[in-house]
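These are the structures in question, set out in turn.
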Structure I
Amino acid sequence: MRGNLQERRCTKLSIPYGKDEVDFEVPQPNLMGVFRPKTIPGADDESKAIRDALLNPINSEPLPEIAKGKNRIVIISTDVTRLTKDHVIVPSILNVLAQAGVGEERIKVIIGLGQHREMTEAEVEQKLGRDVLDRVAVVQHNPDRNLVDLGATRRGNRVWVNREVARADLKISTGNIVPHRYAGFGGGAKSILPGVCGRETIYRNHLYVVEGKSRPGVLDDNPIRIEMEEAAAMIGLNFIVNTVMNSEERIVKVFAGHFLRAHREGARFAKDLVGVHMPSRAEVAVSSGSPMDINFYQASKALEMGDQAVGDGGVYILASPCYEGVGEKDLCRFLTLKSPEEILRELWQPKPSTNLVSGVAAYLMAKMRERIEIVLVSDGLRREQVEAMGFKKADSVQAAVNKSLEKKGKDSRVVVFPQGPITLPCL
């Protein structure tokens, strides 16, 4: 078979690999297609686009009107794991508030870490910009401290939330709307839950994933998203500033205003931008982890996005440098458990200090590895790590493609996703 592959005319392809690219070839008869988000130019002036959205919001009064008479204002920003351009968005918010006569001593930025690791000082400055740090107080949310109980959701999940956010009389949040593995899309109410909620609240919310209704691109009848929005209503999230970006990470459009209405409009726009229509499932998928290459936890979002693109018994090849290795501390440990059911049993009776969100992500990947073979190409992951997680490791994308076609047969169809984490396959 190897000789046959080499003799067949091939298409030369390239996908991002962190800051670099990797090249490989696929025999022309096998290539179903290369699928990526639509190419749409970014805004000529991103700051102006944000300002215009703040002054002409969706289903809301303009931000200056809402800010009148408010004494405690919090801006909830995203953390280092998100592509959101907070260094552009937050200064724009501060400028509009300043022009409305709001003193900066009344404003605090709270970085919504959820259960992610604390950011370094350098990362905070890179995320928000020196200008923001010089103008207003900035703190990072801690899911274990300084919390207040807002009561229970309809499902009985108690909403423990950041005390400073709860006591603020104006709550503004930022976000970027991209497909999300179980929240449907990023942005909107996700800035509250998990962004600034307590560990137990986050954990219980994420566990709804076992119901099988929480998937990328799905908002309606998604129990995780429904409770996120319930929590945002309970805390009184006043205003969101969400963006949709193109594949070059330029802001295409800004959706500001009511946390539900503005987000829904943004999600519809984003789905049209990143949704790709495939004629059928493929036997082999090749995906880059770009632009989420910081660690495997983030790059693995490509797996959930592309799950529906590969038929049962197929192969999913994920290429990412994973600069910080696996990432979330418990992800590898959870994936060493043999079955999704074993992971779920531990999730119901977790050990103290366990990162349960990692367990939920591991559960989803464990369900995938029962159905398809997952192959990783990564300089940041050791072979023993990869194999311990139940995956296979290849030295190159080309080697993985060749082996997959040998295994699946000469008529196998190959699909390529140059930006897997932000590409939503639709059959």
Structure II
Amino acid sequence: MDKVIKYNKTVLDNGVVIVSEENPVFYSSSIGIWLKCGSRHEKAHENGLSHFIEHMLFKGTAKRSAFDIAWQVDSIGGVLNAFTTRESTCYDIKVLSEHSELAIDILSDLFLNSIFENSEIEKERQVILQEIGMTLDTPDDYIHDLFYESFWGDCGLGRLVTGRSENVLSFNRNGIVDFYKKMYSPGKIVIAASGNMEHDKLVNDFSKYFNSLNRPACDWDTENIDYLPKVNVVKKKLEQVHLSLGVPALSCTSPDRYTLYILNTVLGEGMSSRLFQEVREKRGLVYNIYSYVSTYEKEGLLGVYAAMSKNDLYEVIEISMEEIRKLKENPLTEEELRSAKAQMKSNLLLGLESSENRMHRLAVHEIIFKREISVEESIENIESVTAEEVRLMAEKLFSHEKISMALLGDLNKREFLKRWQEIKVKLL
């Protein structure tokens, strides 16, 4: 008899959601505690607190020191991680399924019982300042922060996830603990797990820790963003110019999102994409160029990144604009559409071979859609997209009035803006 993957969902009395996927094929279990709170939910003076707290939860609880947490995870061969995004924070652990109960105890302990010692806050402050400095020294990372600032402006989506150095230097224990208590409330928590485990036991194990959590809900009305296109040129002595440009796109819940994903795949995702072939393979102007989609609760963007010599900058922009123009004017070929769909389905299905990826998928679907989206439903949505729908999407998204851009390199801003005005009107 085939082993069946079983989806389950339980909501505790206090609002904590537990979703799981029982998958007896795996040796492992991946378990995550997700919080519907990220950098966009911070006020300007709080920017960076979500990320700071993510670091601090590894620094000791009432019954475990930072070393105890690390040693206990290592002693069972587990992998413990965390990350903060603009709209969520996740703490996750992957272990052999026989160690799931201990993994749940460790994960719940650090999430609920961290003590935020002043000495640890000061040490972690320096670590985060190093993290910020590392990004500033890495142009292909820093350009994306600059682009988000240009694209979204001074709002939660536009600010850095890490926060600026001056904010990080200003945080104190009272402010950190107050933000933690305000945001880490039951109604914002989704627990997700995938692997060789039983849902009833998972619920029982987590209930011991989370049933008593009774912090008041913190309502957050996501701000409406007035999009104003902007060009941001940051002069820095570099060998290359790093470029990121983009236009407003769709939210993560849009019914047309699969059309957007196929448009992105054809434009710049992968070695066969139009941008990669035209800019790198045929002309050798860049080492790396790609497009990407970022989607959020109410907003989204479609972006393009490239790095090139200063002398090749305008040619790269012109070729990129020309490829975008072609997508607006002509439907995809049958072969391109088939290939893009195959890439998307392959990425989806290959990702399901990992218990960690499956856990992430469960959590994201619960947070965004409040339900499971089956693989079959996703594939059906991919297959339903037509070439003309992709063309209409390109036509809808791309116009020269909508493009925002950030550049990092040894550039004269006035000279660039003059050339950009000429290029964008001519091509889009």
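Taken together, the values in this text are just the output of simple stated rules run on the coordinates, not laboratory data. This structure is a prediction, so every number in the text was calculated from the model and none was measured. Cβ atoms are built from the backbone, for glycine too; each structure is taken alone.
Tabulated data for the structure shown
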{"quantity": "Origin of the value -0.51, -0.64, -0.95, -1.10, where log10 I(q)/I(0) by the Debye sum over Cα atoms at q = 0.08, 0.09, 0.11, 0.12 Å⁻¹ was derived from one of I, II", "calculated": "II"}
{"quantity": "Origin of the derived value 1.2 (distance in nm of label points 7 Å out along Cα→Cβ at positions 76 and 100; candidates I, II)", "calculated": "II"}
{"quantity": "If FRET efficiency 1/(1 + (r/R0)^6) of positions 36 and 164 (r between Cβ atoms, R0 = 35 Å, to 0.05) is computed and equals 0.90, the structure in I, II", "calculated": "II"}
{"quantity": "With FRET efficiency 1/(1 + (r/R0)^6) of positions 204 and 308 (r between Cβ atoms, R0 = 35 Å, to 0.05) derived as 0.85, matching label from I, II", "calculated": "I"}
{"quantity": "Structure responsible for -14000, with helix-only ellipticity at 222 nm (-39500 (n - 2.57) for each DSSP H run of 4 or more, over all residues; to 500) calculated and labels I, II on offer", "calculated": "II"}
{"quantity": "Distance in nm of label points 7 Å out along Cα→Cβ at positions 116 and 132 - highest-scoring structure of I, II", "calculated": "II"}
